[in-house]
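We did not get these values from a lab; they are worked out from the coordinates using the rules stated. As the structure is a computational prediction, the values presented were derived from the model and not from experiment. Cβ atoms are built from the backbone, for glycine too; each structure is taken alone.
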Structure 1
């Protein structure tokens, strides 16, 4: 499951128009409105993008909401990653840590530090269609890195250019004011270019010892994440291979992976997954491929995705996709 830290959700909530129901918005992404903010708590990335789009449909100030959200980001709220970026010797060192360790906060976004004339680019990479929610998230991420640069560096960062892949919104004056440099849309990358002198200027709290300490801590976190993601992938593969014989039980999949059912459930829960969720996702993905790319009957697809009969498959598919398998097929093959 693609995930982002719930910290991003809370930051958005603080910036939305007062007329919006903040508690309902938090519940829409599975967050308890009364719980404290914990960056280690993750939410589903698609739910986060839908959450942003729902706000955009209601908030009269939505066009510059991502900029305000990005400006509100504070490294002290980023846990070990924030401390590692603060203790880096220069802004370039802070960027290097974003490039290496962003995975501890999100599984959908990576960064690349790319050399350029007069400085370097910090490039944001995010796969998938540029929906409104993704576009808003990308703008907030770039704005956040400007806020971060201002927090860590002893000099005001000199931005040379900001680019976004998506088309320009209806007005861009807020973007020009926020970044204070040329902002271009419809470009090859979501990125910001900073002057070399700004990148090399010392950070306020640059400390080699602290920087090494937090690097070690983050490397351990990355190893744990890689293990969790590897387990999820292995479970998905095993489920997909078994579906034509019916939905496999957690014990059956655990046995194939050489562990107990209880251990498998615990490790999946620690990584933010449930076994039933992985079953549903595997079934849905296979069903969508079969409906869109083959002429198998609905009864055959029901069998291939592990359902006992067509009616059970139809009910499940309507729950997943909000439409019947037949309607989905007509759209996908038109």
Structure 2
């Protein structure tokens, strides 16, 4: 991706502005996400979890930066790769793990599983590729209709969804109606097993696509927390000021297969190892160490605490009750 012009942030300025406390908190959140994903994946492989499972490992900096920079008081919508966003928006490891286990104490009462998580500001994870983008556009319309000047709709989608008609219809309406919407393409390079270069005719994606709908675009380095934070901060203010949509491409790469059933044979071990050297958690850890705000000992303690939280969540899920079959039709609209 050497031809890409990334958003340029004044790193030293933003590091100073964020300070030790905020950057350490961001690292803790990213470490918790990583531990949750790794240990939940292990539970799946042991047969404790069924259904689908899509890991966010390698992409942690993006949504951590977005929620930290913009605040939680917006409408957030994402794909089936939704564990991280739910954690960042206030869902507990206990309720999320219980949901993966299909238990009644889960985030969606055991009915949604890995792909359908919610909070009071998160409209859900969605299993249909691109199907959630019109919902985000509708949320932005509602914000404008209700004249809420301090909110926007934030929609995360994968690069594989960009070719879906619903995405283009949404971008067209958002531009036509001046909606306060932020569309974030998380380009993790692989739409299932097909590389983005073989699936999309436009590169960089946002830079080439946005002018067709007369909207502004940015391209971010998804492995750089500080750069993402700076960009999301600026973009939030632009949208709130102008009530105009913005399209972002965040270039990243997942360290796992598309889903739990994907062995990732389209990447060699050497290629994967090269990708993993660009770990967003390691980058932020090294930045904190450079500023003398973090030691190896304190990092190990942080990692241990995150691991213990997730192990507690596993115990909670395993001891939780299964849903009562008699409640199966509760919450389902029935005419007559």
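The table below lists the values:
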read-out	value
Per mean count of other Cβ atoms within 10 Å over residues 62-69, the highest-valued of structures 1, 2	2
Mean count of other Cβ atoms within 10 Å over residues 30-37 - structure with the largest value, from 1, 2	2
Source structure (of 1, 2) for Kirkwood radius over Cα pairs in Å, computed value 22.1	1
Answer label among 1, 2 for the case where distance in nm of label points 7 Å out along Cα→Cβ at positions 6 and 158, calculated from the coordinates, equals 2.3	2
Which entry (1, 2) yields the derived value -14500 for helix-only ellipticity at 222 nm (-39500 (n - 2.57) for each DSSP H run of 4 or more, over all residues; to 500)	2
Structures 1, 2, by relative contact order in percent (Cα under 8 Å, 6 or more apart): label with the highest value	2
